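Rule-based calculations on the coordinates, nothing more; no lab input. This one's a predicted model, so the numbers in the text were calculated from it and none came from an experiment. Cβ atoms are built from the backbone, for glycine too; each structure is taken alone.
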Structure P
Amino acid sequence: MKRTKRITAVVLAIALLISAVVLSVGATGGTLASHYATNPDNGYGKQATITIDGTTSDWSDDMLISTGAAWDVANNWKGSHENRLVDAYALYGAWDSTNLYLGMQFVNTTDTWANPGEQSLMENGKMGDMGLVLALSVDPSSTGMNGRIDESTGIWGIDMNFETHVDHLLYFHADLSGDPGLFTAVDSSGFTSYTAGLKSFTNAGINIKKADTNICSSIWGLNYSDDPDDVYDDAADWVDYKTFTGSKGKHNTTYDTFYEISIPLATLGINANYITQNGVGAMVLGSRGASGVDSVPFDAAAMLDNATGACGNDPSTSHEKDDSDTITAPLARIGAVGDTPTPTNPTPTNPTPTDPTPTDPTPTDPPVAGKLNINSTSNLFGSNSYSVDNGGTVTVKYELDSGMGVVNTQWQLSYDSSKLRLITDSAAISPNFNVGVNSVNNVLYAAGSKTSPASFAGGKTFVAAEFEAIGTGSATVNLNVEELSVGYLKSGVLNYAQVVENSQIKDISSQEGFSNSSVSGRTVFAPGAGAMVDINIVSDFFGNKTVRVPADSKIVTIDFDMESNYKLISAQWTMYYDPTVLSFNESQGDFMMPNVNSATAQINDTGVIKGNFSNIRANDFSQKDTFITATFKPVELKDTTVRLDLVYLGVKKDGEDCYVVEEGVNQNVSGVTVSGDDSATGVTTDKNLGDVNLDGDVDIDDVTLVQKAVAKLVVLTPEQRYLADVNDDCAVKIDDATAIQKFVAKLITSF
């Protein structure tokens, strides 16, 4: 979008300079505009308990510890056409006797000038899987982390160097996908690792949620600007996006994202008294490409030094996406200013793992009970995670989809040999492209080339490594593709282009006949035979339970049963699940409450289902029966949580309507006894689809059984429901009976 030159005001607004501590950093030097503030009005957060539930009701203005600005990112001056805008605005802090809490506010105010679905408002205006970082300085006397695995590799491939002291770095994706991790230093140089230096959020007890909202009382940001130095100028075109009306109207804060995170004090090695006396430093950073692009507190010298330069892979966007950032801005403080802290309970530089593993395990040793969380990473195939029982097996697969055949490749596969034992023979590790493999110190080095390109059209396994878990805790498997070329034969001549060179993905779109979009990849896990996963069922009414189901389950069914001495007349509820693990088909919504009248359910693709019913024909649950049921198809089944919040529950008592549960609170109505429990079932089967009666044949008897189930004359088992759902919509309906009947009559040959 074209930006017009601002008109510099003659007189600065002195009032803007009073309420904030400002920083003297920047690409060209100077003092940041007064909208940038670190610990404004001597605010250091406050002692409070925050419930991490994806809502913002627990957060308040007196927890604010730092503000940035809106639309002060490089996209303003180069790359405003891009999606996934990463724009950090504010940081909040709190603590209690158990946890440290941080609130992180990101904004996307471009809806004031852009159309929905266009430019930075693509993908609902959200950041997708962009890498976000929460940096903490707990003990200033500890070894400072530099943000790197080694001299040439930043954590998660993000090229950031910390000169400001930090000793804990929390990395997570903006869409909360994958397996976020807490990194600490592993040596005196401040380097970390994906093994000894990493704990998954799960193992560290860290909880994080997000909400599509903005909790700030104002959202000050740049409007029209053609110069990044406007961030230093109080007379620039600053507006409050809470009240400002642009060419497309006022800002809709549902485009903004607020993250809340709890970190156990025990994980940081401190207590509440330490925070009160010494304080903890904090900064949140956002990344795009291979570099940082914004931070709060704002480090303009790092985030805007190359704002108007051209990105190497895409000259239409900013060099900020692929430059190297050195973080020098001071952190915001939580609890106390911490100028001369005296640590009373410092975090050890090399903390002892909570789940020690044997130093020389052998296959005959009995496995230590517990789980091993495996993080798969790659410069080309992305990241993923999976939990496997100690002693169990899992295959890490890197799947490549290429519109052009692979001509040559060179790669390294590394893994934590203290937690994982490689089972796959080196000759079978690359099943669709012949490579020579050499193993040195538990790192596999491979290289291969072909004169006739190998097809990976539609997606095929590029590398597959099966491992046995020989420990608990966390372990990482990393595939670093150093070289990869794709090409095609034309008139007997091989045409090829190098899409990865020296571990860096290249832009090949300028070469005739080639496109970057022709190559993509992903990482998946294939659990070994007999592997199990944990389904954690959480509910404010039905209780909590963990149920183990087979990892190769075709479907997973979560049931909530109800029993009541009075008839039910209404209910409202919300169910939450992880859509990267479980898939729910919208057409199943009509079948979620099979034993009540006039039930509805609203499903979206973000892992939320909202349901309700209201009917004066009261529903009898005097005998325990299914109240809510949800059948999911696994995406990539792993340990996961499904939560059900019961918001309202009404009964008919003595001719009157009354709430047993109102706004999520149990009302303990006298004389009314309502109880519920939950369960989960994972189904594996060797039967063919359509064989609903499990007799080995698909025939008219199966059609009849499905018709009876639809009419509620019989109740199918979970396995039978899976086999009856031949049209794969997660619900057993008359359409399925018709399809089986067509199959029996040979009008169709498959489902």
Structure Q
Amino acid sequence: MRQVRTNHDTLIQPHGVLLALREPELTIMQVSENVADHLELSPDALLGGPLSRLLFPAAVDLVREALADGRWESVNPLRLEVRGKQFDGILHRHDGALILELEPLSVAVPQSVHHSLRTALMSLQSARNLPALCETVVGEVKRLTGFERVVLYRFDQDGHGSVDAEARDASLEPYLGLHYPASDIPKQAREPYLRNWLRIIPDARYTPVRVVPPLRPQTGAPLDLSFAVLRSVSPVHLEYLANLGIRASMRISLVVRDRLWGLLSCANHSGPRRIPYEIRSGSEVLGRLASLQIGALEGRGAAERRASNRTRQEALAEALRGGSGFESLLERPKELLALVNAGGATVLWDGKQQSCGRTPPPELIASLAEWVEGQTGLVPFATASLPALFAPAVGSKEAASGLLTFALPGKPRRRLLWFRPEVLSTIHWAGDPNEPVATDPHMRSHPRRSFDLWKEEVRLQSARWAVGDIEAAEDLRRSAVEIDLEHQVLREQRAVRARDDLVAVVSHDLRNPLGVIQMQATTLLRTAGPSDHEFSRRLRTSAEHIQRSVDRMNTLIRDLLDLAKLEAGRFTLQCYPQQVGEMIEEALLILRPLADAKRITLTAASREAQVNADRDRIFQVLSNLVGNAIKFTPAGGRVNLVCDTRAGEVLVTVSDTGPGIPAHMLVNVFDRYWQARSGDQQGTGLGLFIAKGIVEAHGGRIWAEARAESGATFTFTLPLTERAAS
């Protein structure tokens, strides 16, 4: 038979009895060994038998009714008589097990408990600020429970605890204002406090009691007592209480926005203290209400802070909107510093920096900004102990012991840094926080033994940045990003207006003079006539040069207009049913003389296919692709044009035997202003970009394939008409 090691998770405190029941029969599957102490029955007499072996039928019926209701929290405690004794019966289900705990009613419940609770609730609701609320809740819990000491223990950002309020008997030394290191209640120990709002230890000197059998018969797993009132606590925690001189304790969680904000810690030093279930429930209600009140007060404080900052935020936003850049924030230094209660601020942009207030030297700020960039990126980053994280800041502790910063997207980075100076302070610790845990020769942990007052002088730290400070920084960052986008939109709108103005000039004011030049060149050609006279030849040559230049300028104007229409989304087509073969033949008829001039063989193979297309625009695409192929194919080469159909579309392919296009350039061939050769002055670099726009406007696709020294291939598709596709 294997041995099972028992730990505190399968042990209970001895002031009550615990039973694990199997439903629906309510068979007793596990029981605490102290059942004999309370009820003079051995575990063997109960295990495997029905609950009726222990309870009268009326009491069993009461348990069944509570379970059938499904809300046992609202019916706990059940008043049960067991073998002539009165018990509080506490039910709960967890992890598939039904657990019934029996607590003897050895302590009478005061008749005035409900009145006391009502008075306490009214007092909590009347508290108008956080200190008053803290003072009220410790006083009311002490009055309700009768513990000798009740303290409000608050966790800070680092997990350390401080006693912020205290109600105690006059004979006890005060704990108010003392700090306790985070290791006294480590993070993993705080997690259960979020699930269990209340935990009580009536006598910290108890001897734990086993639950038998230790494993659940149904599953073979240990019985999970996480939510059991009687569950034993860690021996380390009991030793910690003993070192503090605490004989009985009760802990109530303070949970604000799903975060463990603090604890109401109740203690008895002179002896054990049993608290009836009703009073414990009332204390938990006070803790829950106090948590809601704390959240409301903090929320109200944050709202007031946001309201007071709204004017500052608006002033800074106005500076950004009306200024020349991010550095415009420094035009309102008072608002910039007051926004987060900073002593100095610096803005970095384009490799420059400008400051207001008290700041570190410029060279330190530059290196600090580079360090922060690697730590957090754009989002707000705050620390009250910058020298501990960034050693060079030690020399500027008077200006920069604290840092709050954020950056805006884009390159080069623009960053705002706020600084706070060092604040010297003294913390009163309950014992040396640097040696909180000890281990024995067997490597078992033990809590610290000394809680003598230990003073620590804190240096190289600024005042802590509050949550409201970080929220204000985030609000300013968001506004700056929005205003930055507004500026970009305005710049783009101005650029669009400038482009439209240019297009208007190009399309109207330039075309008219070009038309006149074209006509005058034609007149010059007629005047020169066919004569071989030197003057006539020179006149014809000049006129022909003028006409070619005019043609080139008209092509450029057409490309610029097409580019503007494509980018503005105003590109329109005049589509009619067209035979692809006819459009190809028309293009070849015009382009063949160019091929013949370079002794390039120009061939075409097409299949009859009908598309719905703008004839002039498709001719423009074909002229560009075939013209480029002729242009870059050496004399004596070949240019092939093939038309085929597949899957409801026509494919037109133009291939050549030219030098081809390097693979790394294929991704850019359809970009605006791209040219196959750098410095090529024969084209605008817009032809392929416009061809792509025309094809896609028809619902087609266009792509390039090429290998260096092996020619280039361009293919575009057009959807077949429904009649042709069928």
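Key figures
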read-out	value
Among P, Q, which structure scores highest (criterion: volume of the Cα convex hull per residue in Å³, for residues 139-298 alone)	P
If FRET efficiency 1/(1 + (r/R0)^6) of positions 35 and 611 (r between Cβ atoms, R0 = 41 Å, to 0.05) is computed and equals 0.40, the structure in P, Q	P
Among P, Q, structure where helix-only ellipticity at 222 nm (-39500 (n - 2.57) for each DSSP H run of 4 or more, over all residues; to 500) as derived comes to -13000	Q
Of the structures P, Q, the one that 16.2 was derived from, the read-out being mean count of other Cβ atoms within 10 Å over residues 59-66	Q
Origin of the derived value 202 (volume of the Cα convex hull per residue in Å³; candidates P, Q)	P
Which of P, Q leads on mean count of other Cβ atoms within 10 Å over residues 283-290, largest value	P
Origin of the value 0.00, where FRET efficiency 1/(1 + (r/R0)^6) of positions 91 and 515 (r between Cβ atoms, R0 = 41 Å, to 0.05) was derived from one of P, Q	Q
